[in-house]
Structure I
């Protein structure tokens, strides 16, 4: 739907979810376009218009971000560097500069703060804003989103996409609809129908493994998901069942939480075939460790406790944790701790269907210090 078309909906109400004051919420999700790669192209004119990957080309390297020129070749974040280079032989790798990305992120956060104190950052390059009551006294969330995008472009020479809706789930989906440099609005009137037509694999909170499981249950669209009752969804998806039940109806009551503090950072993967060998487990854990450490570097966060999660073929699971005195300083150090937790369970009595790694006991590190990188990301 055209940006700005449904503003009458915003003013008239009729939403399924209301703020504590009884008014329709106005939520904006701002997502910077190919953030790390765009910063590199901005700062180096020779990279503009070319396929760029932030990361290292070494065999064990992982793409941290890809420019839109690189994405046309199928290159994306978290892809092994060797795979990315195979897909795009002309790909240009540049090392990451997290100190610069954090500085730009602070610029963007300062812009947000001029409109609302209700800002929930998800990472350096995206955030939710609740503008139901805003500092500018502006009535239309779409106008606020447009103004913020214009400010970001003027002050950072970067582009951002925005989604506007009456809850967080739909605002995040909306921000993906017209990337890059776009704006999309989902109103209370159109929200439920929009969700029904959407593939579940595009739902925030539905990862590849869950999408595959849903497909096996005959659930491929929002309409399919809505047709399943709450008991069915709880039976098959446990604690996530109620969340899936409500978002299939366009309902998400989560508030924008400006004081959101992460207690842990984790990543996990379900394997197509059960793992029985130690080397296969190490290979499966490597991208998970990289993903967690990439978030640490991007956010300036360190942790002291590493937890390994193992889910067996019969769906039983165990966790093993180790806490050290000083914050973990590198991906290599984190990998060594994971190895200490992993090795004792081999040879396993049964196959492993899922592995996960979590870092907790988190703390912010001084932005003035240089990131300590031990593995190429």
Structure II
């Protein structure tokens, strides 16, 4: 007989979105479980070594993202290097590196994320793979999880899909969108005798980046995952062989850490009750739960509608992070840390506050929670601040 465990809220995925979702739910009094298939928190930001906390401001002196996401920015620098430009508020039309952002140590972030969860009494299950689910009517009843204990069943009142792959949405037969990913390598290397530069945590630790824009992946298969990992590591071997044949040797330049997961940015996203797409920045949404900026250029600010977190046919499932309902250029914004943090917080509140008989009131309750924790809901308000 399968062993069963009961919670109020279950969050699938321990990336930035998942951590904020779990913390937000727990802060509202929900007994919360976070399921993570690896043994590290942070997802692409840590195991994927994409360790830039992208800007929380619009590049023109206005902070637009607050709440638990701002708290994560500060926590990312507790156990390691990282710094925010001191004059970001004075800049206009600022470049990314001049804005309210930082580069952090992935290992330091893992320690900080775990501490954040433990401080808020979130139960964490590492090394736990979701393999199936049970549904009753238009609600998820439970998930099946496999780990060292075998196959167990976990039940909850509400669920958050923070998997980055829209796993729960797919299991429950919701429609999803697929994005294009290019072969891209990020790694950390030791490079002696170098000066502090653009994305260096400290002078001797460098981000090594390579890629092949012609090599693309859409809805990656298991074989694609292996190919991605092998091909990026082949790039690294080739790079270091070339370095050692030239001016460097294995004592002055060497790989410090390589990604423990494929660095796919856009795998699958829920087709939600609402959707954001190209040219919808600086647009008012009555159901906005907060704001994010465009990390690529100063100026644009995006309101994130609550409807992009809502599953059309599953009333107790909420998406967060890379899984929310966005396509095209909008997905380039919502796949990043600030949006992951923001939508994770909102999805966590939604899951904790969900009651079937009061489903039509949920958006307003979530908006109130977001504002109570310092978030600004509409872009014009942020630019007046």
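If you work out relative contact order in percent (Cα under 8 Å, 6 or more apart) for I, II, which one comes out largest? Looking at the calculated values, the largest one is II.
So mean projected area of the Cα convex hull in nm², for residues 194-249 alone, computed for just one structure, reads 5.5; which one of I, II is that? Computed on structure II.
Given a value of 3.7 for distance in nm of label points 7 Å out along Cα→Cβ at positions 114 and 210, calculated from one of I, II, which structure does it belong to? This figure was derived from I. A value of -0.34, -0.72, -1.23, -1.39 was computed for log10 I(q)/I(0) by the Debye sum over Cα atoms at q = 0.07, 0.10, 0.13, 0.14 Å⁻¹; which of I, II is the source structure? The read-out comes from structure I.
I, II: which one has helix-only ellipticity at 222 nm (-39500 (n - 2.57) for each DSSP H run of 4 or more, over all residues; to 500), as calculated, at -8500? Structure of origin is II.
Of structures I, II, which gives 19.3, 60 when Rg and Dmax of the Cα atoms in Å, for residues 162-345 alone is computed from the coordinates? Working through the options, I get structure II.
When distance in nm of label points 7 Å out along Cα→Cβ at positions 146 and 298 is computed for each of I, II, the one that comes out at 3.0 is I.
Every number in this text was worked out from the coordinates using simple rules, so none of it is lab data. The shown structure was predicted, so the numbers you read here are calculated from the model rather than taken from an experiment. Cβ atoms are built from the backbone, for glycine too; each structure is taken alone.
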